[in-house]
Structure formats: structure tokens, C-alpha cells
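The structures come next, written out as C-alpha cells.
Please treat every number below as a calculation from the coordinates, not as lab data. These numbers were taken from a predicted model, which means no experiment stands behind them. Cβ atoms are built from the backbone, for glycine too; each structure is taken alone.
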Structure I
Amino acid sequence: MQQKTLYLGYQLLTGKLARTSYLGVVDQAIVSGSNFFTGVLLGRFIAPADFGVFVIIWTTLMITLSTANALICSPMSVIGAQKPAVDISSYWGSLCVLQLFLAACTCFLLMLVGFMLQFISVIDIQFPVFPQLMITFIFCCFFMQFQEFFRRLFIVTHDLRKALQNDVITHAFRIAGLGLLFCTNTLNISNCLTVIGMSLLTGTVLGYSSLRDNIQYTAVNMQSDFRETWTFGKWVLAEMFPYSISVHGYIYITALMIGTKPTAALGASQNILNATNLIILNFSNIITPVAARRYSEGGNRPMLKLMKKAGILAAAPVLGFYLLAMIFAEDMLTFVYSQNYAGYGVLFIICCAYYILSFFNRFIQIILYAKKKPDIGFMAKIASLVVMLILAYPLIHHFGVYGAAVGTVISQIVILTSLSFYLKKNIGHELRT
């Protein structure tokens, strides 16, 4: 059994699919590393309460980016691959227009909500800091969506080298700019967002310059392209949105109820543990199409055999990291983020539990995608959202930020229970063999 597992690992690491994915691994490492560096730099060198504000801003940016990916980039990956060559340039042009419309609407709504919350004193940031913060935030939000759009378009058109080049330039610009802010003692949230926005603008301009010959704007096709993209994307959004709210909602509620300083500790813990995304995301990208092919060719048994063996390979480094993080929780948190976060070791351990459960949920999600059952995951995430709406207030009211962390764990338990019940009911006998 051990030799077969090692042989499978060799195949996964050296096979054709893996070889074509190595550039994607490097690209994801650059993006994740840049985000980690940004979070650590701000977490160490600005006040915890200010870093809590940044955590809220960054969470909002990630949700808007996920929304754009669901509505545009995910359909692009599927529909674009099926378009005949004669129509593909026109389809890219339609998506460009759609992305422009979505980014503009998103920025307008966020600006409206931000000023409304500030007007009714929910946001305690005064003039002139708040307008400056909103402008840089909107600037980031707009170009983050577009840089990601062109990055994903490179990937869909199988030009991973240009996607990698674009990300190298974008994130090198960001890291250099943040380093300059640190050296000149001008590091704050607004300046940081300005640097990030400028780096994303650079990536957007370079991406469009490289792809403009492949993009045509044909008005006659736009309406049908919009309809086709929305028909697919709305279901991706329906699955993504309840999950994002059930998990990230705790960050917003924590900030509203007990302030941004505890929110900073929650964000700092999550930023460290996000280091495993490099392994988890690429595991998912490599294994999902292989599992789907195994299922289509032989049904549940060969697919589950693959998942069991591949799961061992992925679980070893990921769960090993989480175990070490739980053992050295306080030391790891203060080493990365300074003594400002001393005393939050228990919070860090609870966050580790959330990430462990999240890993198992992703593993089951791959099985469901291979069986073409994404609707099961959607229902599980709806259940998680309902539980969050019921428990968020009492948990945070009685236990503070620790209650928020426990709430995220409960959300993952609800999803895991729902998915496990489905698997046990439908393929339980094959899982035991």
C-alpha cells in the first residue's frame, strides 16, 4: 500500500498534467507570498486597531474579487473553452465590457455603502482620513478585478508564461512600493492601498497590451454572450456567496461589536495559516480533473481509490503544518506579528481547527465535483449561512473574538456534516472498501 501511494505521488509530481501545472504553482506562490508579506508588514508596523481596519478592507476586496471570478472568470474558463475559433475574440471583448460594467457597479455600491455607514457613525474614521481611504480602496477594488481578469484570460488561452510575467511585475511593484513606504516611515493603510492599486493598474495595462489583438468588440454578439455568461455564472455565485458570508461575516460582526483591535488578531491568525493555500489550491487544481476522468471511466471505485491515496500525499504537509502551528501557537503568532499579538494563542489554535475542517471539506468537494454534484455543496453552504446568522451575535457577545473564531469552526462542522451525510448515504459502502 505504501509503495503504491509513493508511486502515485511520483506520477502526480512528474506526469504531464503536473508538468503543465508547475508554472501555475509558481504563479500562485508569488500571489500568496505577496499577500502574506503585505499582511505581515502592516501587522507588525502599524497599530493593531489600524491593522484591524485593513483586515476589514482586505476581506471586502477578496469578496468582491470572488464575486467577479464567479460571474465572469469561471464562465470564461468553461464557455471560452467551448467557443469556436471564429467567435472567441468577440467573446473576450464581450467579457471585457461585462467586467468593466461589474467593476464600476461594485465600486459605486461600495462607495455608497461606505459613506452611508460613516454618516450614521458606524465607521468611526473622520475627515480627511476617511475620504482618502475610500478613494484608495475603490481604486484598488476596480483594478484588482481587471488585473485578475487578464491574468485568468492568459490562463484560459494557455499562455501561463505571460500570466506568470504579469504577476511577477505586479507583485514586484507592490513589494518594492511597500518597502519604500517602510523605509520612508510613511507606512499607513491609505498609502499601502495606493501602492497596491498602482501595482494592479500596472498589471492591468500590461495585460490589456498583451491581449488586445485577441479582443474584438462586436456589438451584435454581446447580448447573447452576456446571457450565456450570466446563466452559468449565477450558479457559481450562488455557491460562493453564502460560504463567503458564513465565514467572513464573523470579521465584520466582530469589528462592529467589539472593535477593530480583536479583529486584527483574527486576521493575523488567518494570514499565517493561509500559507497552506499554495498546497491546497494546487492539489485541487491537479486532482479535480483526474478524479473526474476516473469517475467518468469507471465510476466511484477508481475515483475514490485515487482520492484516498492522493489525499494522504496532500494531508501530510498541510496537517503537519497545522499541528505544529497548534503546538507553537503563541510563539508563531508573536514571532511573525510582534508582541502586540501576545495572549492570542488560544485564538490561533481555534483558527487552526477551522483550517483543518476546511481542508477536509475541500477534499469532499473534489469528490462531489467529479460526480457532477455541485448542488450538494451549495445546500451545505446555505445551511452554514443559516447557522452563522443564528449564532454570530450570541457567540461574539459572550465570548468576544474567541466566539467569532468558534463560529467559523461551527460553520465548517455544518458543511462537513452535510457533505459527509451525503457521501455515507450514497457511496458509504465504497468508502469503506
Structure II
Amino acid sequence: MSNRLKKAGQAIAAGYVVFFAILAGLAFCGELPPPMSQRDRAIALCTSGDERLAGMESAKALEAFDKAWDMFQALAAENPDDVQARHDISVTLMRIADVYVQMGEGQKALEAYEKSLALNRETTLADPDNLKYGYGLYVAQCNLADLKEWLGNGNEALDAYTQALNLAKKMAASGETDVQTHLFVTLTRIQALYSRLGVADEAASFKARGEAVYESMMANDGQAWAALSKVFDEWATRYLMLRQPKAAVAALEQAVEINRRQAQAHPDEKVFPRNMSAYLRQIGGICIRMGAPGRAVDVYARDLSITRSLAQSEPDSILAQRAMAASFDSLGDALLQSGRTEDARDIYDQARQIVRKLSAAHPDSVDVKQDQIIGLYKLGRAHEALHAIPSALESYRTALDLAREAGRQAPENPLFQNISRDLKAAVSRLEDQ
């Protein structure tokens, strides 16, 4: 062996000595975390799967959940009496079913939900006083009901919702506000399903039952409306993740209604109309993505009536005035996509007038300048669509001057550089005509 190889071998050996000495020192000092348990690794995989599912990466989400399911299965096999292990399997199966819904694989989703439901029944029977297991069974039943409705099995969905309702009533006996919330939500969903099936009497009956639960909740807790709004918002997020936009819209409309009732009961409180506006804007955006700009026009018109009222009651609030201008802009976008270009131009122009006044009152506000630039850009597009080239050029040029000024004022904001480039291209295109 050459001296060079000997020295290399000695260096490697010395490196290992140092490496293991460092490890030993860290272990002695308590710096090294304990090794992850099998369950912890499976939970980490589920967390990764949740992130993939939320990001619409269905295949990668399914891969993570499948690995976690195998690990939970192995743990359950080692400990057949471990109720928690069976609960972990049932929750993972629900996640797998969610992926299949997202992928449009209805039958596979149905099979996974039914397996999850069977396991949830087992865990609930094994530990009937554990509210977590009872809630898991309730959620599994609701998910199954949702899927059956999406698959066009309305009567089977009603049966599943009825079973969910019985579970919610049983949990509601505990008196906890969160459980009461789910009881109200379930009654509302059954009412909506009966309405879609054209069974008016049953829909009215379940609406009345829901009203009674709502009044009881509000009597016991004046802030119950917030929990209800949150639950419907969370359901909407879930439905969007599962590519069910109509269900998401229905959930958000329930959140709007809850806040409308509160606004009616407390007319001096601004939080309720603001919440309504936020939910309506979400609905409008979903309608646009669904390819239903006509419906979005109606939704954004409702939003505008709210933000206009708030702006009139707070004439000195820059946030209220900007919100009203944003509502005009969103309505203009929906009108433009609906083919109502002249109406869109007029709405954009009204938004421009609001922002122009704000700019005069707040000349140093970068946010207001941004609103002004984007509004002029939209107005220019409407003019261009109407072949009013001089008006379009005027809007684009004014917006370009403001964007360049804003870019100098806030060089760290890439928006102004990007929109300046787009505006410059628009001006050049029209000047060449």
C-alpha cells in the first residue's frame, strides 16, 4: 500500500473517530432527539400527505397516506387491543378517500370511506365515552353522505346524513358548544339536501329544527356565531380541496347568512357586514373559476351594496373606501367576463373615481397608488375591448406613469416593475395600430 493510501485511510479513520465523539458528546449533553417511533413516522407521513392534498398533488398525497396506512396496520397487528391504532387507521383511510374524491375516483373513495366508517364504529364501541372517537365516527358519516350526494344517490345521502344527525345529537348531550355547532351544521345540510330534492315540507321542518338549535346556542353563548361561521368556512375549504366548488359555495352562503342575522340583530357592529363581504368575495371568485361569471355578477353586486354602505358610514376610513373600490373592480371583472363590456367599463370608471379621491387625500400611500394603477389598467382593457383606442391609450399611459413613480417610491415591490412592463407593452401595441 502506498504512503498516499495509508495517509488517506488514516484521515478517514480519524474523521470517524471525531464524528462518533461528537455524537457521543451530543448524546451526553441531551442534544440528540430520541428516535421517532413507528407511530410518529406514520403521523409525519400523514402530515406530508395533508400538505400534498391541499396543494392538489393527488398522486404524492396518496403515496404518503398509503405508506402511513401500512405502518398503522403493522402497529395494530402488534397490538390488537390498541383502540388508538385502529382509530389511526380509520383516519388515514378517510384521507385516502379524500384523495380519491380529488382524483374523481368516486367508487374507490366510497370503498375507503365505508372501511373508515366500519373502523370508527369499532373504536366508538370499544371506548364509548371518548368524544374524539365519537366525533371521528360523525365526520366519517358526513363524508360518506357528501360523497353519496355527489355521486347522485340523494336518498342514500339522506340516510347517511340522518345517521350523522343521530350521532351529533348524542354528542350534543355533552353540552359542549363545539358539538352543538355540528348539530346545527348537520340539520342545515339535511335541509339543503331536501331542498335540492324538491321535498319542501321536510326542508322547512329541518330549517325550523336548525333555527331552534341556533337560538339555543346564541342564548347560551353570544359568540356562537363565530364558531358556526368558522365551521362553514372550514367545510368550504375542504370542498374546494376536493374539487367540489358548488358544495363550497353552499357552505359559504351559510356563513353569509349567519353573519347577516347577526348584522340585523346588531346594526351598529361593523364586523358582521365585513365578514359577509369577505365570504361573498370568496363565493364570487369560486363562481368565476367555475365558469359562471353571470352568477359572480350577482354575488359581487351583493358585496358592493355592503361595502358601499360601510364606506358611507366611514367616509374618513381609507380601508372602507378601498374595500368599496375593490368591490367595484371585482364586479367589473365579472361583467367583462360575462360579455357586458360597456357595463364593465362604467363600473371600472366608478372605481377609478373613488381611488382618485383617495390618492388626492393620501398622496404618499403606496397601497392607494397600487389600486389606482390596477384600476386604470382594467379600465384600459375595457376601452380596448370596445375599440376605444384613444381612451385605452390614455388609461394605459396614465397607469404607466404612476407605476414608474411607484416603482421609484417602493423599489422592493416587484409588482410595479412587472405591471410597468405590461403597460409599456400595451401602449406600444396600441401605438402601432
Structure III
Amino acid sequence: MHDEFVARMRAVLREHVERRSSGRRLSEAIGDAPNYVGRILRGEITLRVDRLDAMLCALGVQRRIFFEQVLGNAPLDLAALLELIAPPERRAPRALRAVDRVLDEGPETAASESSTPRAAGHDEELEALERLRLEDRGAARRRAESLIEELTTSVASSSASTDASARTVLARLAEVLAVWAAIARVEGRRDEAAGALRRADRLATLVGDPATRAAVDQKAAYLLRDLDEGPLALRLLERASDAFLRAGDRVGCGRSLVDRAVVQVHRGELDDAASLYDAALRWLPADEWRNRVSALQGLAYCRRELGDTAAARRALEDAHAEHGERSSLLLAWVLWAEADLLADDRLFDDALVAIDRAAALFAQHGDTLNRSLATLARVELLLRAGHLEALGDVADDLMQQLEAWRGDRIADAALWELLRLVRRGEATLEALEVARAALRHAASRSRR
């Protein structure tokens, strides 16, 4: 399937090149050697996503249109997409090299139609790893790498004595790799995340387990979302939802609906996102409080943005009732949503307390982007409240944020300009928007 997908991609690209330009002119337009596009169309060199973006831009073709033409009604080929995002590494991280040794040995573990590594339900160790990922990324990364070592050693030593047990080990390895990839993605190591997902995809294909495939698709979807490939991310998540639904896995189905809603919010499709959050809450049982609170917080955001503040408040009240402050990171998001609603009611002092608590919790978790954005939210609240005399108190906090973004010239320049205006009592909402956009751009660049 991989070769067919790549061939379709080249064929669609060739049609656009022949219709609008020539290989030589397009190569020159994107600043490459004259024969660059021709070599790609002939399959002599690998096509990278950044170069594809440059070519589509020069041709005046939207990525969404291009991939719709490539995919049509064909199955989504995750392996080809991941190779497009990041070709194989020259030297992979140690954890991934251990997986390569397992894959190179070609374990004979193709699954039968009647036997799958696990039924509907969730591995407790994997669940614990997911919880750890949300609360302490460093500890989760170390635990994931330890599990990868244990599982690869188990396969290499043939301790999995039957086909069924071998498939179980490889299925767990695929899911641990997907979690490791999620951590790498958030930490800005996009190529390593793509490499881990490529290996997880191979393992999922090898074991033939729909639940394992769905787990890998869920993590890959977020990588595609970060690259503004929303339609492709949604197709992966829809495939995951279908797999969970067929397996009768209510928890998996609910989680995948939350993931789909997150991507819809990222695309600005708030009505659709709100419907997905509502559906997820119907699927998720009471003990799935993390995902339920995430859905309620997302639902509150959508309802507020759509003008239904009463529904937004009800969603946040439910989030507090279910959450009980069991996760400080989830609490940070709920507090931020509360601050927005309090500000809508012009209760600015209460809103400032809420956003300060959220900022402290983001800092506690090492979430640099949202810590900085929370500081900007405080500036906005002070401006809306007319408390210009209090802006000077934010200057020290902004200086700390400048240190965090020192390596990005755009973010650095935007924050320095905002700091200058804050110190002079002349900060504006327009300057805040520029700073927010610069920070988000810097964060997205770190993941590319």
C-alpha cells in the first residue's frame, strides 16, 4: 500500500506541475536545483513535507485539495504520511534502535482473523504510563524507554513462547512507542516522534490488532494536527473511532471522540467540536474522569465562543464536580476557562486570581507556551479592567518569559515590544495579539 500511496502522490503532483508550470521552473521557484522536481517525480529522491509545501504554494494549490486528490476513497497510508513528514533518521535514539533490531529480525507474528492480542479493555501498565505522561513528562519518557527495553528484550530472547503471546508483546510495544512519540512531539522532537510512530505503525500492521492500530492512529493524528494537516488527522481519528466501536470499546470510542473534537477546535469548527464533546461524554464512564474533564473544559470553551455562556458555566461546574482537583494540569485549563467567563461578567479581580493559579500550575508542569500565554492573559485582563497602573507588576513576569523564548527571534522581538509598552503603561490589545501569535508560531516551529 505504501508504494501505491507514494505513486498516487507523485501522479497528482505531476498533473499540477504539467498544468501550471514545468519541473525546471518550479525547482527554481522554490530555490532548488533545476532538476529537483523532476527527480522527485521520477522517484529518485524522497519528498519532504516542507518541500511539498513550498511546491504547492508556488503552484497555488491548497494542501487540503492536494491530499483529497491523492486519497480519494483509498485507505489512509500512515506509513507513507510519516515518511513524508520525516524520512528515516541517520542515527535513531537508543530506544528506537532497540525496536529496529526486533523489526530487522522479522518476527513471524501475523495475526489470524480469530485471534487478537487483546480484547476491548485497557492494559493497566499502559494506562499508568498515559497518566504519568500528562503529569510528569520526564518521568513518563524514562518509564516508556524502560518498557521498550523490557519488551524488545522479551521478543529477542523468545520469552514469548506462542504466536498469541508474541503478538501481545509486540502490540504492547507498538502502544508504548506511540506514547513515547507523543512525549517527543510535545517536547519539540518532531522527527523522533515520526520515527517512533513509523515503527509503531509497522508493529501494528504486523500484529493485525484493530485496537493497537487505533492507539497508534490516535497519537499520529496529533502530529498531523501540529502540521496543520487537520483533514488527515480527522481521517485517522475516524478510523480509530470505527475500530473501537466495532470492538465494543466504550472508553476507546469516547477518547477518540475527544481527540476528534480537539482537532475540530484547532480548525475553528466549534459547532462540530461541541457535538463531539457531547457525544464523548455520553460514551465515557464516570471513572474516566480525566477525559470527561477534558471534554467538559473543551465544551465550555466552544459554548462560550459560540455565545452560550450559560451552557459554558454548566460545563465548568460539572468539570469541577467530576475533577475534585485530582490533576493539577487539568485544573489549570479549567481555571483558565473560568477566568474567561468571570471576565465576561466583569469580575476581573476573581478572573485575575484564576489566571494566576493557572499560570502557576503550567509553570509547575514545565509548559512554557501556556505559562507565557497565561501571563499575556493577565495583561489582557488588566487592560479590560482599566487597571493600567497595575501593568508594571507584570513586567518582571514578562522578563522571565523573555528568557524562556530567547532562542526565537520573532517571539523575542514581540515580547520585548510588549514589555516596552507595559513599562510605559501603553500596552494594547493589538500588541498582545501580536505577542500571542509570535509565541504560537515559535512553539509550532519547535515541533517541525
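Hey, helix-only ellipticity at 222 nm (-39500 (n - 2.57) for each DSSP H run of 4 or more, over all residues; to 500) derived from one of I, II, III reads -31000; which structure? Of the options listed, only I reproduces it. Of the structures labelled I, II, III, which one yields 7.1 when mean projected area of the Cα convex hull in nm², for residues 295-406 alone is computed from its coordinates? Corresponding structure: III. From I, II, III, which structure was mean count of other Cβ atoms within 10 Å over residues 199-206 = 20.6 calculated on? Computed on structure I.
Tell me which of I, II, III gives 22 when you compute relative contact order in percent (Cα under 8 Å, 6 or more apart). Derived from I, not from the others. When distance in nm of label points 7 Å out along Cα→Cβ at positions 71 and 271 is computed for each of I, II, III, which one produces 4.0? Answer for the origin of the read-out: II. Largest in distance in nm of label points 7 Å out along Cα→Cβ at positions 103 and 359 among the labelled structures I, II, III is structure II.
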